[in-house]
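Alright, structures below, take your time with them.
Each value in this text was obtained by applying a stated rule to the coordinates, not by laboratory testing. Just so it is clear, the model here is predicted, and its values are computed rather than measured. Cβ atoms are built from the backbone, for glycine too; each structure is taken alone.
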Structure P
Amino acid sequence: MPGPVNRIPTVVIGAGRAGLAVSHLLTERGVDHVVLERGEVANTWRRERWNSLRLLTPNWQARLPGLLYDGDDPDGFMSISEVVDFIDGYARHVDAPVETHTPVISLRRDGDRYAVASNGRTWEAMSVVIASGAFNRSKVPPIVSDLPPTVASVTAFDYKRPDELREGKVLIVGASATGIQLAEEIHRSGRPVTLSVGEHVRMPRTYRGRDIQWWLEQIGRLDERYDEVDDLVRARHVPSPQLVGTPERRTVDLNTLTAQGVGLVGRISAISDGNAYFSGSLRNVCALADLKQIRLLDLIDEWVGEQRLNAEIGEPERFADTVVDEDPTLSLDLTKGTIETVLWATGYQPDYSWLDIPVLDRKGEISHDGGVVIDSPGLYRIGLNFLRRRKSSFIHGAEDDAVDLTEHLAGYLDSLSAKTG
């Protein structure tokens, strides 16, 4: 392979919150390493999210190993620029050995080592941590190719602000956190919005006077481990909750949106001959989300009772069921100006086009056991949803996962040293 070869025990790919957390813990263990970043620190937050996005977690939850939030708005929600500043500040705080603008173009196995190639340079390492993020590309259903050419197709990955969209009606596909945030923002811009709703998770922003994230921490939901759930595949693909971070700590759910004038249709099932078709199960899907929310609130109330805190915390609350039309729209003609733009808020997926090691499953996901890659010793993955705990996808979830994986990695390096004498 052309270019100089740099030999080093460990390479970390990605300088986001997970890669930097790993870097800090490796430094504490005395493991020499380098962090390779395709752009700048926190590149995804800098370049690949819409302008008005705020974190879904309150500021007091913003913590990484060796750094806690110390600002003056613990109950607020970081804007994009504040997230970038927090992660960039963390990289400087821990003096992470980051090589910016160093995109990995190939990761392959070379005997008992790994060869990591980038821009004419190669690192030879005994272990590699892939921390390249889970949101590198939009996950768009194949039916996108059936859209009429007169309809603009935009992904949440590409969207930045409403005035970049065409004037006219917008169909947003997906009603998880991204979908509901964009539905409200775009509708407020004066563009009528129809929201296509599939499976979703409904949560209030606050409950009994506390943020819902506080409750999820208290009852132990966020610390639930990957080896404690009955259906891990299902748990890892549960939609993100319908939460938004606003200074007012508002709850934005489907009822909020319909009160503002957003129209609801079921999950999009097909596009044919210029028509979009939607599932007729909208009422059932919403009823199931309502039921699951009630179960969560019941669980919180039980915990409050067990802790004998009823006198100290606000009264239990229940919220109105989602209101759905008796006969929701089942199809839209896209050829008559009914819809000018379709915005796909259907999720994201990692980009492994540079990975030259056969560790992907049939769905194109890395096969791993809590971040320890199966069938490739010394290779690790971090930064995925429910990697080792339910909180894995949040900023504060990086620490515990990184502690576990760096401990395993250090043990692996020690075993190699023992073999070589």
Structure Q
Amino acid sequence: MIHLFLNGAAASAGGGLTYLRNVIPQLARRGDVRATVVVDETLRREFQETSNVSFVNFVFSSNSALRFVQEQTRLGLLIARSGADVLISAGNFALRNSPVPQILLSRNSLYTSQDFYRDLRQRRNYGLFLDTWLRGVVARKSIHWADRTVAPSHAFAQELGRWAHHTIITIQHGFDADAFFSDTAPLPEHARRLLTPHEGAIRLLFVSHYNYYRNFETLLRAIPILRNRLAPRKVEVVFTCKFRSGENPGTYSSDRVAQLIEESDVTSSVVELGAVPYSKLHHVYRACDVYVTPAYAESFAHPLVEAMASGLPIVASDTSVHREICGPAALYFSCFSPEELADAVVSATAERESERLSEEGLRRAKMYSWEVHVSKLLGLAEELLEQKKVENRQADIKE
């Protein structure tokens, strides 16, 4: 039985949390693996220890720089004490001197995104520009520190490989329909009230906490165009965040978007749900008509698979990652063109095209499996262990 040490301490929002919420239960179901896991205490409360999955009670700093120092100076001792065979670093940064073979999971597309750096310059957010660049330096070094680096999509693996001048392995992220749709309890009352159907309305959905790289502005600028194109039908766009400072994770300022909403006179078309518990997201998908993402930087995009599994037609910005994940189950538009976005939404709402996209999406969602993802990850860990054994034997022979 292989023993993994999974370091997920850096996961605090978005895809990182989705990953751990799906992978840890998969590990708990297997009889061929033991796992020691480090996660944030808030996330830790979502899991119960099992016979083969245990959690390390170690409090890391909420400051990312301090947490990195703690990991580099103290994590190795925790790994050695656990008796683990392989380290899986799930937060983009590797351990510089791991006591065991290490697999790095790299999924942050911002470090390689020229669009993101350009966006920050336009916003004059030079502090975040410098912070991202410095993190990128460490992330690139981490790829060389690890024994293997894994990306969640082929498109991002290629981009990462060019950036780091290193071989990157692709193990696509998964989806577990049974788990995703299992919670039948209704949404909280305030969310149900906001999602009350309006006869004849077209309701678009974008699932994301607020940040810059998801490109909210392009979607918001498309709303007046859509209202004209789809009149007299009402248009609503549902967001799983709020455009008020202090109500979203991270340091991204939503003031610019809030101003755009007011100046564009689209307040009546914007529904700010705020954060929705992951277990209840399926209710939100099923209350909407089309899923839209204008993001310009992604490494996998879990909501696309969730939307496909929910039967929603998809309109997505034309990126290599989105095309890989959705294939023919989406209509695509140029990332920064609200006019093309509106054209695609109008096409996606036509009855015949809507049915085609929905059917394609339901089929395509079945391609993604967390069980397959974990099996491939374990296969890679076993390969590293076997390689280590061979190297040890060769060293013994030389002596």
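Which structure, out of P, Q, was FRET efficiency 1/(1 + (r/R0)^6) of positions 30 and 326 (r between Cβ atoms, R0 = 25 Å, to 0.05) calculated from, if the result is 0.00?
Details: P: 0.00; Q: 0.25.
Source structure for this number: P.
May I pose another question? A value of 20, 19, 17 was computed for semi-axes √(5λ) of the Cα gyration tensor in Å, for residues 190-349 alone; which of P, Q is the source structure?
Values: P: 34, 19, 14; Q: 20, 19, 17.
The value was obtained from structure Q.
As an exercise: helix-only ellipticity at 222 nm (-39500 (n - 2.57) for each DSSP H run of 4 or more, over all residues; to 500), calculated from one structure in P, Q, equals -8000. Which structure is it?
Numbers: P: -8000; Q: -14000.
This figure was derived from P.
Have a look at P, Q and say which one yields 23.1 for Kirkwood radius over Cα pairs in Å, as calculated. Please report the intermediate quantities before stating the final value.
Details: P: 23.1; Q: 22.3.
Comparing all candidates, it corresponds to P.
Among P, Q, considering only relative contact order in percent (Cα under 8 Å, 6 or more apart), which has the greatest calculated value? Don't jump to the answer; show the numbers that get you there.
Working: P: 23; Q: 15.
Largest one: structure P.
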